[in-house]
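Some structures are shown below for you to check.
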Structure I
Amino acid sequence: MTGNVRAQASRGWRARLVGGLPQNVVALGITSFFADVSSEMIYPLIPIFLTTTLGAPVTIVGVIEGLAESTASLLKLASGWFSDHIGRRMPLVVGGYGLAAIGKLLLAFAVAWPIVLVARFIDRFGKGVRGSPRDALIADSTPDHMRGRAFGLHRAMDTAGAVIGPLLALALVALFDERFRLIFLLAVIPGVLSVLSLGLVRETPPEARATARGETLTLGATLRHMDRRLLWFVAASLVFALGNSSDIFLILRAKDLGMSTTATVLAYVAYNFVYMLAAVPAGIASDRLGRRGVLVLGLLVFAVVYAGFAVNTSTLLVWPLFAMYGVYIAATDGVSKALITDLAPREYRASVLGFYGMLTGLLVFVASALAGVLWDQVGAWAPFALGASAAVIAAAMLLVQPAQPAQAAPRTAAA
């Protein structure tokens, strides 16, 4: 009896520690933590490595990042569809994290920018394979009224890795005198740990989603089960994505204004630190007050940040701008996933997440390539002016979102 009491007390303490969220949410957060330590050890160094060590122009930086992210986006739909089709999440999640670790290993041996392109392709291929099934598994494992909190916790743990990763990179840059390839090699270690930590996840395969409605899972079937609120949200997201280029341009802008490599990476760490702190409160706010208001606030913050980067000429202002950028991502990243899983039918959940990720991610390629051209041909301010404008238009679209269908059950958080 005493043992049972102690076990129940232990479970209760763990439940309070993570807000009562299921084990799978916490376990996937641990996995994402290690994966982001690995990714963020190299991400802020890649543009510097490309432009200084390998001599690539900024346009190539934009193309590489755009192609890498669009690869992830295209695969999100395929992996989401396949996950729904087989009724399983974990095989794709494990494979995706494994491929990401392999991509980082290849990056350590890059001697020319095409090798960086291949390495980033493999890394982002893995991201595309794992993303939709992982997010669907989080939604599958979480009660509806806690979905914003669940995605907020996952993003916070993921971003904790994004805080630690760049700090490790800075320490290693100083220790190894900017031997970037060695740092990339060391980044493989937490990548492997992310794969091993998936052993903590316990998936109970859900019933076959497609057969529940007697339908074959197709893109057309997925679209038919997206109500008008969800379709409008996707449309607004596409408008925003056209101006939402890779974060690498924020790093390059900081360098362009005269910040050192160390200061630039620390500013990027400050952004992730704010994101980490704000992700769970933003998710809870969306559970209680509604997703749309939180998303609109995030887009308006983005507009202010990008307008600031467009007109700013002082390195001192880079710090608060990066911090505000953390507020934007906290208010939009996990909250948008919570909104999608609120509105998407359960049996199409991963497919809808993948469809959304594919469309917005493809526009990241367009936005990043366009940002590189604007930077080179018009000026460093131009990509940020475009981003601020796109965010304002998208926020306005969300404010006039269509009403909830009359036949739908009311969902306060999604309103």
Structure II
Amino acid sequence: MKPEPGPSPTTKSDRRLPRAVFWLGVVSLATDASSEMIYPLLPLFLVSVLGAGQEFVGAIEGAAEALASLLKLVSGRLADRARRKKPLTIFGYGISSTVRPLVGLATAPWMVLAIRLTDRVGKGLRSSPRDALIADATPADRRGRAFGFHRAMDNTGAMIGPAIATALLVWGHLTLRTIFLLAIVPGVVAMIALVGGVRERAREPSPPPSPGAAPDPAALLRAHPRTNERALAPYLAALTLFALGNASDAFLLLRAQALGVAAGLIPALWLLHNAVKAALSTKGGALSDRLGRRRLILCGWVVYGLTYLGFGLAHSAWQIWILFCVYGIYYSLVEGTEKALVVDLVGPSFRGRAFGLYYAVVGLAALPASLGFGWLADHYGALVPFSVSAALALSAAVLLWWRVAEPARPTE
């Protein structure tokens, strides 16, 4: 009697992430290294060098994210109609990589606004087709891990950028403007990786059903746009409520400075925050593959609410360092998981538009969130805006638990 065959020798390799996911992660790593050479220093540059107020900082970040979100909705629809998603992705990354370093030439706050808006145009054009590329390339049982890996690579770049900025600022004694201009270097690396590393197969028409085969009602429903929109609607409602309390992270950096974190250590603080995200994001996404998306998002939103309350109550610089680490845990739980849940809720032909809707509701809420946070901070101090954000996050968690059911996991 022959022994039972053992496990297939390809089982382990089958668990690897696809090539496209790996190279898109490299692209995000280099892009975020470029972006984060600038971002943690930008609020200080605006306030200390260009003389802007916190309300203007909020206006810049809110307007930039709102514009990006509208374009993500458009680019998602274009991605669903196109046979290839890569060209639109390249175009979006190219715009951002070109204009982002020009912040170093700005002499007035309105110039920073114009550059940030153009940078976000590029982000808006690339994000939905890029995420649809990841979803198309990855089997259903690895999507949480794939999106988590992508966020981990993004966050690794967000560690590298502040590390470079800190070295150039503290040991290189370069000016903020020079550091901003040098951010073009990792942007060029990102474009090389995207053009040369990411391969995409053109989408082929779906084969006709076999003669006599019974139609799959679930597949027919998931292919219908209105059905997809109805499945997404409760989730988008909860996301919108959460996003209204999710103001720009620039306010966290200003809070750190106000509590005594030296300007030269701000990039290091941001690096530490992103190190936590980079270390845990892949694990957080993979955990959602096993435990369910909704449970991980609920935990993440509760962590966010408690962390924001901590930022409002903090009174010493050492507390800020701890809070930024905990804030990284929130990101590791939800960044990849939120996107994986979008894919779980809709059919393959609706993914680009679904990501567009996801980004639209989050980004459009960023403008009132940041403007409101800045206004409350200027008029009432730190505790009030941070407490409002915490309350909105916990309310969104309740809405998610009440209205959004864990979907049956797709098998394709």
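Here, each number is a calculation from the coordinates, and none is a lab measurement. In this text, all values refer to a predicted model and were calculated from it rather than measured experimentally. Cβ atoms are built from the backbone, for glycine too; each structure is taken alone.
Of note:
- Mean count of other Cβ atoms within 10 Å over residues 78-85 - highest-scoring structure of I, II: I
- Structure with the greatest value (metric distance in nm of label points 7 Å out along Cα→Cβ at positions 158 and 182, set I, II): I
- Which of I, II yields 0.40 [FRET efficiency 1/(1 + (r/R0)^6) of positions 238 and 382 (r between Cβ atoms, R0 = 25 Å, to 0.05), calculated]: II
- With distance in nm of label points 7 Å out along Cα→Cβ at positions 174 and 198 derived as 2.6, matching label from I, II: II
- Parent structure of the calculated result 74, 47, 45, given that Cα extents along the principal axes in Å is the read-out and I, II the choices: II
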